[in-house]
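Take a look at the structures listed below.
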Structure 1
Amino acid sequence: MKKYDFDLGIFKGKVYTDGVFKNTSIGIKNNKIAHIGKLRQENCQQSIEFNNKYILPGMIDTQVHFREPGLTHKEDIYHGTKGALLGGITSIFEMPNTSPATIDEIEFQKKIKIAETNSWTNFAFFIGACKANVSKLDKLEKMKGCAGVKIFMGSSTGNLIISEEEDLEIALKICKRRVAIHSEDEKRLVERFKIINKSNGVKEHESWRDSLSAIISTKKVLEYAKKYNTKAHILHVSTADEIQLLQNKGKYVTVEVTPQHLTLFSPDCYNKLGTLAQMNPPIRSLEHQRGLWKGISNGTVDVIGSDHAPHTIEEKEKKWPNSPSGMPGVQTSLSIMLNHVNNEKLSLQKLIKLFSENPCKIYNIKNKGFIKKGFDADLTVVDLEKEIIIENKDIASKSGWSPFNGMKLKGSPIATIINGSIKMLEGKIFEKPNGKVVNFN
């Protein structure tokens, strides 16, 4: 029986390695990148040609909510990661606001077990911070497969919240790994909810959760992060004011924005989509959106995360404010951002930084984020010329809808390679779910 040098050979693509695109080949052996350079097809057990398409390090979505356990009528790890796979994502970090919440080792291990059987992509999970576990976070964050600690400063979906300032300070003092933060001021949200005109419906959502709610909260995070050198990661930043504030964030604080906030804007989105456009923090005006794009161009923004947070259509159609906040996004995020690349809002190199390299640096992910010899063979192949229309019928999420339904885009992932195996090619999925736990340095 012939012995092959490589399990998989990848030919005729534009490979992003050492910060530039090269017309070269990749040899994969035992789930790792074993060779970059000239390669003969007869030395590879399996080979594939990508005819000038762009071969990128695997895209990593560091903010998804897959609702399992407890809320699996709207999403689960199997369908959520299937959407990720179709969207060119090779690894996901999942959030703790499930039911029960992921706040101790028992609940954490339950998720790991489910993912070991059901996850199409590689995976890690956040541990949620709450009053009951705040003094134990420094131990909990060290569990294998833990991406870090998640803090909700303002109530969103579920009952996980750290609203007392002393609890926030303890968390930001003792955590040594990355602390991901939903930054809205709970006290202000409670006060403003009493005075808003609820008869205006969902258009009142951004007025209720106004930019000051975000600013007050983000200022607190910066204060304690600088005091204790905390690695704080501020999620889904939605205001131009925060971008301005975060330009002086210091070396430990990092910033995420979502494709939704970069693409949708008010009042247009609420007029067209109603409560389907409702998320926390809210979609805001074009002025705020321009501020976020400025944050991308000047380097304030470090990461793109989807904040995939699905609910069923029936739940979303409830009358505001009883409608839940959140929308699906893991399957469409990369395509939305590739469309922005085609519209010259950012370069493909910058997108790779935001969606792959920086997540690895920020969370200290081992052997991912770069196409380098010895690194994990997680690759995302994209066609910048491919035109697609997002349609609800193609959404793999159990929720079965997208806020971008009907949107025409240019640029799409065409292959997802995970741990050296072609798992998705031209919208077709192969093998079975066999993602691995993400390792951290």
Structure 2
Amino acid sequence: MTGLQTANAPSASIVVPHFVTGSLAFVVATILLYFSVDEWMTLYFSPKLIAITHILVLGWGTMIAFGALYQLIPVVYETSLFSENLAKITFYSYTLSVIFLSYSFWVASFSNLLFYSSLLMFFSLLLFIINLTWTYRIRTKNNIQSRFISTAIFWLALTEILGTLVALNFKFPFLNNSHLHYLKIHAHVGLAGWFLLLIIGASSLLIPMFVISHQTNDSKLKFTYYAINIGLIGLTVNWILFNYSYLSLLFGLLILAGIVNYLHYIFKIFKNRIRKTLDSALKLTFTSLILIFIPLLISLVILGKNWNDVLDSHWALVYGFGIVFGLISTIILGQIYKTLPFIIWLKIYQPFVGKFKTPLPRELYSEKILKIQMYIYLTGFDILLSGLIFKQIIIIQIGLIGILVAAVLNLFNVLKIVFHKLVLRQVQQPN
């Protein structure tokens, strides 16, 4: 993380719990997937699969994203976080809401517990959005990355509003269409609006820094920004008002054009990088951007038809797993080791810089374990994807075992970083 500003960095007590809790949620979700595979492979609207999806998306992906965002604020906005106390309250409230929300889906308590846990989730995300919105208002820097991130937060708000409306509909029916129709909109607004824009905004800032590439032209990202947002707005309005397949395909292609433009931007950075050797964390990061093509290709097939015609298709599962495990989880597993070690290093060693010889941030975790984790995870993902495509439960379970092993190794490395003990060596004076 060389080059990141540290003057406005938040306390480690704000950021670190998100990484630990998120890594633990990833382990829990993978275990639950393994033991419930018979149900969610034979029943499309499986309460258990929805519960696990929320653990993965909210407890793993969004939890890590919150922690990373708190740390990135000084870089993207050039200002400190509006309120660290509000961030702490948000963490505890959000963690409880993820637990209750996931449990309400798991036991299929749609008319009672889901209603109250959704309100708690709405309150938690509202606190986060308020904190980040006020931070944005007092920023001293305005760049394309800040626009991506602030817009991603807007889509997060819309995602939660839609989710809360669906939950309310179970208790007080008022929506005209099937709840599955609104869940589709809820999911895509969250995945494409919140996660995709956040990933593009953060990675376009951090990747050039990590690989040391100065051949960047951020103006090229403007097309990506407008294409994805216009496409997502068009999809959402079309699904709510019209539900025309040709419009879905048109706006889907516009989102695809924006993503391809972003990938070309990243490719030029990769091609012109000064740091030629990539560590395991960066290999995972670049691999995730390649894996994005799996859900993209599947989505174009689905968007070209009436969604209701393919609702019970296993391709919807392949699409969802491709996003969650292919893009989101892979990039998180890489970027954890570009963020968390630096945070802990700052907390422990910043007062001793220049006075003692300190370890490097990358020495706070085991690169060997991370390398093993990378190969096991990617192999497990390939096996899982094959099992989903060919509807073979035993193959799916083998793939999930690989992902679970990788998740446990990730949790071990995260805890190794968090509980790192001070190690100082006297600086040798020149003769």
Structure 3
Amino acid sequence: MLALLLSTPIVIVLLSVQTMPSVVIDRTISNEEISLIETLLIDNAPQSSTDAGLQEVQLNARELNLLLRYAGNVMHLPQDWAAQLFLEEQALSTELSVKLAGGRLPLFLNIQGEFVADGQLLALDSLAIGKLQIPKKLLKYTLNQLRSKLNSSNLAYMNFSELLNNVESVDVSENRMHVALYWDPVLIGKIGNQTPQLFISEQDQQRIVSYYQLISSVAAAVPSNIKAVSLNTFLVPLFTAAYENSLNGSDAIAESRTLFQTLALYVNEEPIAQLLSPALAAQLTPALFVEVRLQRRQDLAQHLTAIAAITASAGADLAKMLSTTKEAYDARYRSGFSFSDLTANNVGVALARLATSETTTALLMQERMSKLQNESDYMPAVGNNRDGLSEADFNAQFKDRNSPEYQGRVEEIQQLINSRPVFTGLNP
């Protein structure tokens, strides 16, 4: 009996770990696939993000797996991680492989799960780790315990559960998965506001408090008869503080990252509580809001800072994809495709990528941004752009976002950005 008890963990490990992966995929994403992802987001997005109503999403297996691969890249998962989804009649199965060790005897953790239609949602029905099949009773008990614990202690999970409750139906076949859900903009906003807090450390939150207090003091010093100021009014003192902090031993990349995150919320009139714990946010007096402009346009300042914050937080690839998707969405449903907005977005990506990529460049960017003289030091003039292109007009002129005509226009914008003094000698 003792021998059996001692050998049980060894047997479990041997059954769980395997020498070959069950899934091998190439996580490389081509330009054509990026365009497909953008199209999927636009096609499945509500026409108005602020209006409540029924929204339907329909994806096939290829599209689901493309989104899964892209998510792995955005989350910077190691290439040794691989996952794939399979659609069946009223069921979705998934396989995940994780490389545990290399060398002469590579070891992999292979996980297979199956989700079956259960009323409005898909429920995990079976789970296997390697050759070890988890008993259904144990699986059900573990999931119930996990849900109970999260429900009682995690506000973000409670909101996510409310989102799942808005799902009206999930229909799965071999050809596609169709989801119908009630789009609640208030709930989506709550989830969006709470998500950043999950990934911001206490140390970064203290940096955010410091930058917010500096923003507050700069705003308070603006004369009351002035209704709008240049973005440089805030960029110069913020980057001066970041450069000083970095020279005094602080993490230069973290300083730049939190600077962009804080400034983006202020410029876009969003509450600072999105980035801070409730207790920390309650200690701050809201900053006096002063309209911030770039080339005398508020929207350009908002675009630049918002996309810079996304770049600093989640990476340049995701930021660029969201930038072009937003413009394509505007072309279909709103004010039209804007190359001026795209220029401001690309400047934001360039500034944040260089300021958060590695320490030496971060310090150089902080020094240069602290000495700004004009907006043209980093932002090309956009007065000659033809903006407000509808989807039909855009397609007539450029065909699509993979065409040589469109890529040439984007390259022209990037060259204008590269020629700005802030980017001299660097690779934006």
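Every read-out reported here was derived from the displayed coordinates using simple, explicitly stated rules and does not represent laboratory data. As the structure is a computational prediction, the values presented were derived from the model and not from experiment. Cβ atoms are built from the backbone, for glycine too; each structure is taken alone.
Assorted remarks:
- If distance in nm of label points 7 Å out along Cα→Cβ at positions 100 and 124 is computed and equals 1.8, the structure in 1, 2, 3: 3
- Structure with the greatest value (metric mean projected area of the Cα convex hull in nm², for residues 180-219 alone, set 1, 2, 3): 3
- For helix-only ellipticity at 222 nm (-39500 (n - 2.57) for each DSSP H run of 4 or more, over all residues; to 500) computed as -23500, the structure of 1, 2, 3 it came from: 2
- Per distance in nm of label points 7 Å out along Cα→Cβ at positions 212 and 372, the highest-valued of structures 1, 2, 3: 1
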